[in-house]
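So, here's a batch of structures to check.
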Structure I
Amino acid sequence: MPGRRTSDDLKEVIRDFRRDQVIDVARRLFGERGTTDVSMDEIASEAGVARSTVYVYFANRDELLRACLQRMHSQLTEGIAITWEQEAAPAQRLERLFEEMLARVDDNPAFFRLALVTQGTPARGGEAVGTELALIGLSIAHLIRDLFVEGVERGEFRPMDPDLATTMVGQQVYGAMAVRAEDPAPLPRSHVAADTVQFILHGLAV
């Protein structure tokens, strides 16, 4: 029958669920400990799966670390999808992008802080984290650049070098994310995103 799930479909759903479960547990443990030096055995135990199951999905801890960051990125892209599909104005989409990036910080501020500290360091997992963050950064930069170019074409943004504009916008949002990760009582995401976009668009001018 059309639309009926097969046993293979159900097995795939279960596999995806278990994989996501392992990733979520690992991200929590990494954040709580403030280090990437958490054993795969402990992650398996906390996730309620066999150690061998973890290794079915991830060959080593570096792969698991990268998967934690990839999951954050996929949640970000899923979060902005509806606004993008509605073809909202560039400024509205930029605001939505910022809000979803802040949401990823709120999901686990400790893990986000750990990722920032670990990247590019000789610490275990530092290279894997740095590489993955660089890839995610490029993806987000492309989104920002495309939004800026479209905004200029539509007369919403003033013309300037797209790469420079992308860098300046990126500095604002990553700064806001870093500050939020350290804030014990952050303001509502929607307010922060709206204020950040307004500052980008108008600066300090009256």
Structure II
Amino acid sequence: MDWQLIASGVVIGIAVAAPIGPINLMAIRNTLANGFWAGVFTGTGAVLGDGTFAAFAAFGITAVSAFVSDYATWIQAGGGLILIIIGLQIMLSAPTPSNGEDKPSSRRSLAMIGTTYVLTITNPATMMGFLAIFSGVGNLVSRPGDYAGATAMVAAVMAGSFLWWLIVSWFASLFRERIAGGGLKYINWVSGAVIVLFGVAIFVRLFWG
């Protein structure tokens, strides 16, 4: 096993997941409201999105990257609209923290995963970031026909990303019992408003930047 490749992939996964953004806010908020597993499922969608982009970069799927470049404005606009809707929903949601660490229902879990997956893949900057990062470590997976190496790199990236979301969810869960209903209402307003601002910022950058 190429441990240099694995280590590089894990570092890349952490690096792309770590910057504070709307998904980090959503994971923290969902953990505080519904427990550790809610945060993990929220992050899982981002893991799948990161894995999708990592596969495009590692396997050299140029047609997809060209599509993202050609329709970047529309893709970003869609992502910005989704962020605004989600932020407003969070702001208006009732503060109903639950006790214990029961896993969310299957339907709720899939909704969390699907939402953050869509948010991840509608961010062309993430795609371009992966391409830029992989260009720096391309010698690890660029050997013709080395599908095993490319697959290992993608798996390592997803593992690094998932590790980040485990840490975020665990850390946020440490503060969960200290937050009463009023505190969660404040968190809903603040996190929802910030997520809305992220969405608005996308439109400002696209049309007035």
Structure III
Amino acid sequence: MKLKDVMTRRVITVSPEDKIVDVIKILTEEKISGVPVVKGRRIVGIVTEADILRALGKKELIAVNSEDIKALRAKGVSKVEKIMKKDVIVINENESLDKAIFLMGVHRIKRLPVVDDKNVVVGIVSREDILNSIAKLMSTEEKKKFLAIMETDVDKILSIIKEKGRISFDKIAKLFNVDMNTVENWAKILEDHGLAEIFYPAIGSPELREKKK
């Protein structure tokens, strides 16, 4: 299964020029914690409830009042572009579910904007979307595989690399009770995101190593 088969196609987006006060209204009414920011049709960032609360110095959106908004405007912070994160993690609609789950673990997020080959937002996928899909459509063995991926503590892998400098694919497979194909996928994701490097020794299992600075 690919992400386009399970993602939510109704995606609420905002633009960099939208007012923060309008985003607060959207998040509150839609009961969501963040929205992709698009320019034209392409994604350029993401703005979350946490970003807004950080800018306001508040703990919850319900506590925000007109005086808080006025204070932001006085600081020249009234539009989304001033507080959005530009380094947004996205995933292509043709990628697999396990890559999405592992990316969520790596970046400690619960949902990912889904884009097409032109970087146009075409959907959004959450852990709940994937769980619902595997519950309905996958076999018992496939469910076991995904549960192993979803329960993976990425920090455990990274802490071993930091402490020992390396960890073999064999050891990762045994540690998390997954097959080598799954480990290879995890390793590629960690390498792509600059968190580790894959090393292929002349003899023995490939290794994940600490990334050289």
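Coordinate-derived values only; no laboratory data. This is a predicted model, so every value here is computed, not measured. Cβ atoms are built from the backbone, for glycine too; each structure is taken alone.
Name the one structure among I, II, III that distance in nm of label points 7 Å out along Cα→Cβ at positions 19 and 179 of 5.5 was derived from.
Traced to structure III.
For relative contact order in percent (Cα under 8 Å, 6 or more apart), the calculated result is 22, so let me know which of I, II, III that is.
So the calculation was done on I.
Thinking of I, II, III, which structure, once semi-axes √(5λ) of the Cα gyration tensor in Å is computed, gives back 31, 21, 12?
Only one of I, II, III returns 31, 21, 12 for semi-axes √(5λ) of the Cα gyration tensor in Å, namely II.
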